[in-house]
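Multiple structures are listed underneath, in structure tokens.
Every number here is computed from the coordinates shown, using simple stated rules; none is lab data. What you are looking at is a predicted structure, and each value in this text was computed from that prediction instead of being measured. Cβ atoms are built from the backbone, for glycine too; each structure is taken alone.
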Structure I
Amino acid sequence: MAEPIDWDWIDRNLDEIGALTQQHAEIVGISIAIAVGIAIPIGILVRRGGLPYVLASQTGTILYTIPSLAMFAILVPIVGIGRTPAVIGLVAYAMLILIENTVVGLQSVPRSVKDAARGMGMTSWQILYRVELPMALPSIITGIRLATVSTVGIATIAVLIGAGGLGVLIFNDGIQRGLFLTPIVVGAVIATAMALVLDGMLALTERGLSRWKRAGA
């Protein structure tokens with residue numbers, strides 16, 4: 001028979017649950033912001049393909065295939081425990097998705113559109129800034145959406161290196177205390193809800209950008 005949810009435990013620990021939820025959201029937000037700031041410029045630089053794109057893509061693939069526990073174990077001796085190695089690892093995992101979607105979005109811009117912009121006297125920088133990036137935004141947002149959802153889940157593992165977050169409920173309060181079901185369920189439900197909310201917000205942004213793109217076309 002399944003263990004019932006201890007509602008009294010939830011009521012007694014609401015402050016801790018709220019604090020851990022905030023920690024988790026901060027880790028995810030910081031990681032995605034840094035990853036976007038790094039990956040999109042890289043995607044722009046390698047958008048024409050060739051060896052630079054292959055190197056960037058393969059590097060991202062290698063990082064993405066490293067198990068999260070192994071990634072964190074590698075980082076701890078270098079930068080110590082806490083939020084820093086967690087953010088570094090999460091940024092590394094998000095890079096591949098963001099670079100790939102940025103490149104796909106930029107490469108999908110029709111050549112005729114770029115030729116027309118060039119015929120109007122625009123420089124290469126103006127074409128990138130005023131034509132290519134706006135038309136690639138839906139694809140870029142899709143990449144951010146995928147990276148964000150996966151980061152919410154992976155971030156729960158970061159509790160093992162002292163980064164806090166919802167993993168404290170799942171691992172410390174639940175699994176390490178004889179599989180106490182209540183904090184495990186609470187942590188999992190909040191993480192799932194966080195991922196769904198962020199995905200929904202980004203999906204609405206993506207939909208709005210898609211409508212703008214169609215109107216512009």
Structure II
Amino acid sequence: MKLFERPTPRVKICGITTEADARMCVNAGADALGFNFYSGSKRYIDPSTSLQWISKLQGAADRIAVVVNASPELVKDLWSSGCFEMIQFHGDETPLCCESYGVGQWMKAIRARDAAALEFSMEFSAPHTLLDAWSPAGYGGTGEVADWALIRDFIATSPSRQYVLAGGLTPLNVAQAIAAVQPWAVDVAGGVESAPGVKDAALVEAFISEAKRTF
């Protein structure tokens with residue numbers, strides 16, 4: 001997958017809601033695109049109307065389906081559609097639950113509330129983990145900035161895994177976040193939007209430029 005290739009850091013733009021935004025992000029240099037299938041999200045898209053255009057993006061960037069406490073039927077439909085290179089479990093899924101879905105490529109998102117939450121991430125069998133800010137407001141996309149020091153210290157103890165840093169990243173702080181945490185990749189949604197679910201081309205370009213200037 002492009003998101004986990006070298007050189008690092010790689011960039012994932014999440015909360016894509018239209019084909020036009022997807023292609024704009026790809027042209028700006030995004031390595032992966034996230035599509036939110038959690039109905040409680042302000043960036044939710046309906047699979048019945050979106051899979052057709054998502055399928056056209058094959059080869060342009062990694063396509064990642066984001067789900068939260070989803071039914072087995074939804075996960076199966078998304079994975080069997082052939083539209084995605086990875087499923088991202090972003091809810092309260094347990095390690096057994098994630099494995100039971102039968103998805104070939106997946107990663108677990110962990111809300112980094114404290115050291116115990118980070119330690120719990122080691123119970124998941126997938127080698128890829130997304131570390132997000134904790135917020136009582138929802139399962140990600142809240143704009144809260146993650147605790148970089150907490151995450152940095154945790155990553156230093158588990159170098160065998162590939163970590164994606166999320167949580168309140170913007171063009172103004174992503175370079176600082178990368179320097180502080182040294183993640184494999186970074187993930188952004190609201191930090192590059194003019195409105196929820198509407199990507200801003202100038203912000204996307206600035207974010208990717210800042211993130212990759214260490215290449």
Structure III
Amino acid sequence: MMNIKEALEKKSNLAISLKVKDYKSTFISVLKTRSNIQISLHKLFLDAPDNVKEAVVIYCLKRDKKAHSIIKKYANIYFSYADYTHRLNVKNLKFKGEFFDLKQIMENLNLIYFKGALNLNITWFEKPKYRKFRHITFGSFDKNSKLVRINRMLDRADITFYFINYIVYHEMLHYVCKEIIDEDGKRKIHTKEFKNKEKEFAYYKEAKEFEKKFLNKGKRYGRS
């Protein structure tokens with residue numbers, strides 16, 4: 001079985017500094033100088049097939065696009081199934097806001113749309129300091145931690161109940177509708193299945209109209 005560091009040393013004639021860890025999302029980082037190559041690599045590649053390891057070596061030496069596609073596809077498949085829920089400290093999750101209780105919202109949505117089958121956690125995340133609202137992320141989903149995050153800026157009186165329900169529902173769908181990884185290793189998360197299920201939300205049209213009102217005010221909002 002190929003040894004990545006030995007292969008790199010043999011082909012480059014340079015000193016190789018290889019740091020291997022169980023990173024949460026990073027799979028490869030390369031810094032090349034005249035005398036050495038410093039590499040941070042996810043541990044998943046230690047047990048990869050030789051063709052993937054060869055792609056790692058080629059990418060570290062030449063930044064080859066084809067090699068990067070092979071690496072990216074292999075890593076994305078791994079991260080699609082990786083489970084980091086053991087790293088999540090549920091005691092630190094904050095789901096009760098001034099106007100909305102995220103946990104209660106998610107539990108209701110789980111019963112109505114998913115027959116109570118989803119086992120997910122949810123929390124607010126603090127809104128960053130936006131510059132003229134050029135981009136705002138309403139919510140996100142960490143599939144490896146099975147965690148829904150909702151922007152705390154939505155915890156206010158002028159946000160309708162059906163809109164925040166829609167945002168939570170949208171993020172929950174990321175767990176139900178699996179992403180697609182193409183031959184180049186690119187991920188597609190809003191698939192046809194995802195978009196069809198999104199429209200099953202009872203107040204989908206109203207939620208989209210509510211979102212447009214913000215857009216019409218010249219503010220660009222978003223969600224992942």
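Across the set I, II, III, relative contact order in percent (Cα under 8 Å, 6 or more apart) reaches its highest value in structure I. The maximum of distance in nm of label points 7 Å out along Cα→Cβ at positions 73 and 89 over structures I, II, III, that is, the highest value, falls on III.
Assuming 1.20 is Rg/Rh (Cα atoms, Kirkwood Rh), for residues 65-120 alone as calculated from a single structure, say which of I, II, III it is. Derived from the structure labelled III. Of the structures labelled I, II, III, which one yields -9000 when helix-only ellipticity at 222 nm (-39500 (n - 2.57) for each DSSP H run of 4 or more, over all residues; to 500) is computed from its coordinates? Of the options listed, only II reproduces it.
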